[in-house]
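S.K.: Structures follow.
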Structure I
Amino acid sequence: MLLQNKRHIIAKRIAEELEEGQVVNLGIGIPTLVIEYLGDRKVYLQSENGLLGMGPSPIDWQIDIDLTNAGKDPVTNLKGSSFFSSADSFGLIRGGHVDVAVLGVLQVDVNGKIANWSVPNQPILGVGGAMDLLIGAKKVITAATLFTKNGESKLVQNLTYDTSGVRKVDLLVSDYAVFKFTEDGVKVVEILKDITIEELSEKVGFELEYLKEKVLER
């Protein structure tokens, strides 16, 4: 798998945040790729539609049409996995039993509030489980390419899309850098691309603070 692919760069970096024994929910989009980089770590993946112990995507001849994740993609289940109702699954989320939620985002503001379900003038399918995961998970990591196809930054000073909730997230992992949200706002903690903090600030449109002098090779 080529890590030159932006989505896989992000997924691999997020996988480094996950620890043995954690219960983790992977959202739709880039987050679904994280499972490919977990290696031998025993991380228990949970899906809103009622599965704990989700495995990697099946190969074609192993597909079970009744076994899918919340995004309706075919998945596998690992030994010892559990199946239950969607109501129980959301009880797991709302009860604070999910250690980490990994969510895709459309925008993140400098204080860590996110928008990830509604685009102006586009059909709205609904927020789904994102709001519950945002509030219920112990830690929330967001995943996104940093810029849209039009070159607009997804890290913004103020959200222009509908917010997904009042809670701020912990991290934004992008193809350019890893951003941490603190009481003092957003900070760059790692740069994942050959770019200076000054160049990144210019591209984003406001000044960024770099907390860690570390450039990771991917």
Structure II
Amino acid sequence: MSGYYNQVLAVWNYLQLKQDIQPSDAILLLGSSDLRVGERVAELYHQGIAPRVIISGGLGRMTDDLFPQSEAEMFAKVVMDCGVPCEAILLESQSTNTGENLIFTEQLIVEQGIKLNSVTLVQKPYMERRALACCEQLWPQVNAQVTSPQFPNFIDYCNTLHPSCDVINLMVGELQRIELYPNQGFFKPQPWPENMTRIMQSLIAIGYDEHLIA
């Protein structure tokens, strides 16, 4: 069990970047199924990280049967309930994946006449690396940084809505995409630890394969 758990922790730690967040022009929430991301966005707004919050997300494969409204609308409610004024919030509610989050958001700010030189991306902890890699590939003219809800460790993040088995499956899917997507032009290439392929294959071998792409 300890060896298995150490593998999970290695993946958890690799997928996070734990950057020191600096002030930026806007906070961009990339939609997901975890509404705690909205609480992190509000926290950053109240810290003065940025004067504007952009919330991006339609209904993706994880939220189509979960949310009664678009991810953008669901997260907007969380953010406003945490004290962020509605006039500081801009919604993009058509995107269904990370790439579309960025492409549609860029289109939206151009339509609104907004100029961004820097952005703070906010996502789930294990999607930090994906979010930044995708932004650096698809929106390279913007200086991006990334953060997520703050949890001491993997077990503290997991709860009844996000049980550990589901999170591990999702993390293995993240690893596969980080390995494959740069060759398809979706992500900026990422450093790949020597043991990560072995760890990924080991977790797949014991059944964590629900979010692999064909």
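Every read-out reported here was derived from the displayed coordinates using simple, explicitly stated rules and does not represent laboratory data. Just so we're clear, the structure is a prediction, and the values are computed from it rather than from any experiment. Cβ atoms are built from the backbone, for glycine too; each structure is taken alone.
S.K.: Kindly point out which one of I, II the value 17 was derived from, the read-out being relative contact order in percent (Cα under 8 Å, 6 or more apart). Working shown, then result.
M.R.: Values: I: 17; II: 22.
The structure behind it is I.
S.K.: Taking mean count of other Cβ atoms within 10 Å over residues 28-35 from the coordinates of each of I, II, which one would give 25.2?
M.R.: Attributed to the structure labelled II.
S.K.: Between I, II, which one scores greatest on mean count of other Cβ atoms within 10 Å over residues 172-179?
M.R.: Answer by largest value of mean count of other Cβ atoms within 10 Å over residues 172-179: I.
S.K.: Work out the source of 20.6 here, i.e. which of I, II gives that when mean count of other Cβ atoms within 10 Å over residues 20-27 is computed.
M.R.: Only one of I, II returns 20.6 for mean count of other Cβ atoms within 10 Å over residues 20-27, namely I.
S.K.: If you don't mind, there's one more thing I want to ask. Looking at structures I, II, which one was helix-only ellipticity at 222 nm (-39500 (n - 2.57) for each DSSP H run of 4 or more, over all residues; to 500) calculated from, given that it came out as -13500?
M.R.: Label of the originating structure: II.
S.K.: Now for a separate question. Suppose mean projected area of the Cα convex hull in nm², for residues 12-139 alone works out to 7.3; of I, II, which structure was it derived from?
M.R.: Only one of I, II returns 7.3 for mean projected area of the Cα convex hull in nm², for residues 12-139 alone, namely II.
S.K.: Given a value of 16.2 for mean count of other Cβ atoms within 10 Å over residues 92-99, point me to the structure among I, II it was derived from.
M.R.: Considering all the candidates, the number was obtained from I.
S.K.: Identify the structure, out of I, II, from whose coordinates Rg and Dmax of the Cα atoms in Å was calculated to give 17.2, 51.
M.R.: I
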